[in-house]
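Once you scroll down, you'll see the structures, which are given as structure tokens.
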Structure P
Amino acid sequence: MRRFSITPDRIRDGRVAFDRDESRHLARVLRLKPGDTVVAADGAGHDFTVRLEDVAETVTGTVLGVATRDAESPLRITLVQSVPKGDKMEAIVRAATELGVVRVVPVTTERTIVTLEPSRWRERARRWQRVAKEAAKQCGRAVIPAVDVARPLAEFVALDEPADLRLCLWEAAASGQGGGQALPFGTTLTQSLPPTLSPHA
């Protein structure tokens, strides 16, 4: 059954109203018709079986049933990623979504090549959020990770967000340079892991 994404506020009194992008995809690309049945995932772990009623500019339907998916990892991982040049960030967001990350925080560092005005960074964040949404849909994941607007790494670190464990992925960690401590190969992690810092790709 075809899967589509909605936000929880799109469900009211047993009915679903798809947003503009999903409505366009339903009606114009797939050419679905009233009476067809689809799955609408609310990004919070719920899959709604929906029978389409009105296939127009805003597609609406009736909820036939709901299933709660329990396939999420017990590790709540936040990926803090230095923004690479080109469109590599889209591939990173896509892979992070498929691997179960719950939040992606793009950051800029002293070696970041990309420089944009604040409004352009907000546009990029919206685009990366759409990538996460599509990746979740394609891999069958019920939860869509949040993608923040890019900010300086120092600004994010200063927030000092609570974390059970912080990891920095660094290719020279095994050599002991910089005073860091490498995890032994095969270490089993059972904690929540925000944030995980990834180097510039």
Structure Q
Amino acid sequence: MKIGELARITGVSTATIRFYEQMGLLTAPGRAANGYRTYDGASVDRVRFIRDARAAGLTLGEIGTILEMKAAGESTCEHVIGLLETHLHAIDRQAAELARARARLQEMLDRARRLDPATCVDPNRCQTIAPLIERERKEGTDMSTQTVLNVPEIHCNHCKMSLEGAVGSLEGVASVEVSVPERTVAVSFDESRVSLDAIKSAIEEQGYAVAN
């Protein structure tokens, strides 16, 4: 079949199919006597797999790793489970951040509806937002604690993704960075919202022991 038919069957554009070929995700097709690319049923299955994996949130790099493992005859089940868990944790974290942002906007909106516009005389800021700024100044803008945990069993990017997803999804964690060469997990967090023990537990639940 020609590339147009492959695009029609899979619902993926011809430009995207060519891009998959350039990325090495799709084997370059043979050519007919007239010079047109010719694709077979295996190409249909491969493009559909890439399409569905992208829809699940996997990156092209992650998809490429899965395909390489398949080509080498390796089992991919545990690897894919780890990827899906990482992406799910990331979505949970984003959802929590969106919930906090929504609550903040709702607070501003409720205040704006109660205020009299005639009383807004400050030329440098809006009275709806100003009280929140003042509150943050009183509370302090940096409430975070930094720690670096030694995790000897870290050895690959899969470890990095799993741990950053698990720790990053915890309420109160501002940032997390895993170093594969140093085998460490650097975390910035708010102690009033999440404990160090909870962070360690999140790491251990992924199957990694914390040395400190």
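Taken together, the values in this text are just the output of simple stated rules run on the coordinates, not laboratory data. Computed from a prediction, not measured in an experiment: that's the story for all the values here. Cβ atoms are built from the backbone, for glycine too; each structure is taken alone.
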> Taking helix-only ellipticity at 222 nm (-39500 (n - 2.57) for each DSSP H run of 4 or more, over all residues; to 500) from the coordinates of each of P, Q, which one would give -17500?
Replying inline: Q
> Here relative contact order in percent (Cα under 8 Å, 6 or more apart) has been calculated and equals 16, so which of P, Q was it run on?
Replying inline: Q
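Of structures P, Q, which gives 123 when volume of the Cα convex hull per residue in Å³, for residues 63-126 alone is computed from the coordinates?
Of the structures listed, the value fits P.
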> From which structure (P, Q) was mean projected area of the Cα convex hull in nm² calculated, if the value obtained is 13.5?
Replying inline: P
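Identify which of structures P, Q gives the largest calculated value of distance in nm of label points 7 Å out along Cα→Cβ at positions 95 and 111.
Q
Using distance in nm of label points 7 Å out along Cα→Cβ at positions 55 and 167, single out the structure from P, Q with the greatest value.
Numbers: P: 4.5; Q: 3.5.
The structure with the largest value is P.
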